[in-house]
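Okay, got some structures for you below.
What follows is calculated from the coordinates using simple rules that are stated; it is not laboratory data. Predicted, not measured: the structure shown is a model, and the values here were computed from it. Cβ atoms are built from the backbone, for glycine too; each structure is taken alone.
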Structure P
Amino acid sequence: MTVEQVITSMQNPKIKSLLTLQQKSSERRKAGLFVVEGRRELEHCIEAGFEVDTVFRCPQYDGGDCTSFARQIDVSPAVYEKIAYRGSTEGVIALVKERRLQLNNLHLSESPLVIVLESVEKPGNLGAVLRSADAAKADAVIVCDALTDLYNPNLIRSSIGAIFTVPCVACSSEECIAFLKQRGIRILTAQLQDSSLYYDTDMRVPTAIVMGTESTGLTDQWRQAADAHIRIPMLGRLDSLNVSVSAAILLFEAVRQRQ
């Protein structure tokens, strides 16, 4: 392990580079690196086989052992408070090498349960969906025509590391539809029009639950590709739920049916 001199200035080039990677997806792609904050999130990341490049550590906040990392940089409390999104993340922020899954890399169970999100744009929503997918032990989350980077720090934080525990792939809708059809996975689109109640739909078979944005819903491409349309009954005056709430309801209906 190599520990460099403690960084005490925000003007340090390494700190500036870290902040750029936190803020800009284009820079993350260019460098092939992303930022993970928090010991729990980093542990999930390492367990999933990701390679750590550098660990920034504030000894005053960190009570754990970072000696296993080849490159460690200590920072002062003042610097850590500026670079951390949260003040209570065990004093650990890491740069990790990207590893982007492809559809053909997915290892699915005999009767897979998959969540598909079309054009999701809010990292917090995707992070919450990933947490539900982990809890329901879904095989994968597939993000089609993504409007947010899978390695956005807000997504990693809101998922509490579930981005590493649930296989997550970004691809086009065309690629995803072809993948699901080829593997005989039934496509259920969540929509209000021309749909059946979700609990009247068989989810014991290989199933992909497909959801769109709250504002526009799913595109016609997915509606036409669907094997069935499902809906959650809305008994009040509003006609939609947050996508992460809807995903949790539908995922755990599949869990209920499969028990």
Structure Q
Amino acid sequence: MIRLDKRALYSRLAPYYDFLAPLTTEKECRFLNDVFQSYKSGKILKILDLGCGTGRHSCFLAKVGYKVTGIDLAGDMLKIARNKCPKVEFKEMDFTNPKFPKNFFDASICMWTTIGYILSEDKIKTFIKNIYCITEHLFVLDSSNYENPAKNKPLIEGENIIRLPKAVIKSSYKRQYDKEAKLRRDAYVTELIEKGKKPVIFREREELKMWSLEEIKNFLRPRFRILKVYGDYSLEKTYYPKTSKRKIIIAEKI
């Protein structure tokens, strides 16, 4: 049986998302904790996780003592997050238009190229304005670095098999990149084989904008100043456009 789902990963496959997600969650969160602990201009305690998904960052940060709110529009993902972390407040909300009081959070985080779902300049400017309003100190913006030639190839393909006690997940992807438009167009085929059920194949497509560092800097000004740009989840990894795998921007509210 074949189903055409726009984002089955965030709905039907939500129970398996944490097995499909990157294996660097703890490293990412320890990096965030190091950033927050090293910040000297104010105490970082209340954090907003933008596009939180199943709460892989929210849950870890809450466990080490932060008061975290996670927002996402994927209700199925939020159900998983709430079951994992009852102490975290998860809200079904558009991450580009968060509804909270002024300066409600000490820091806001937008991880794992979630920013790429914002495709237009007008919308990203509005997003930055909204984050500025509700954030008192820091904004952490993490994105894949498509200024790296190893990333911005016209076509990248791959496949993977994950074997779990009650399911096998076979997936393949085709990633096309339009360098001039800075658009990444992804096509996924995922086969879910659960014990006692007929296999289901999901075909999905999505489009993301790979904003350059200079573009993001311009969007952040004049509301935020850039404190540092890292090339990986380590305070020792400075960002280099041609070699870094990621660009992680630490910005401070002006």
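Things to note:
- Which entry (P, Q) yields the derived value 14.6 for Kirkwood radius over Cα pairs in Å, for residues 102-165 alone: Q
- Distance in nm of label points 7 Å out along Cα→Cβ at positions 22 and 150 derived as 2.4 - corresponding label from P, Q: P
- Comparison across structures P, Q (criterion: FRET efficiency 1/(1 + (r/R0)^6) of positions 158 and 222 (r between Cβ atoms, R0 = 25 Å, to 0.05)) gives the highest value for P.
- If mean projected area of the Cα convex hull in nm², for residues 38-189 alone is computed and equals 11.2, the structure in P, Q: Q
- Origin of the value 126, where volume of the Cα convex hull per residue in Å³ was derived from one of P, Q: Q
- Which of P, Q leads on FRET efficiency 1/(1 + (r/R0)^6) of positions 30 and 78 (r between Cβ atoms, R0 = 30 Å, to 0.05), largest value: Q
- At a computed -9500 (helix-only ellipticity at 222 nm (-39500 (n - 2.57) for each DSSP H run of 4 or more, over all residues; to 500)), which of P, Q: P
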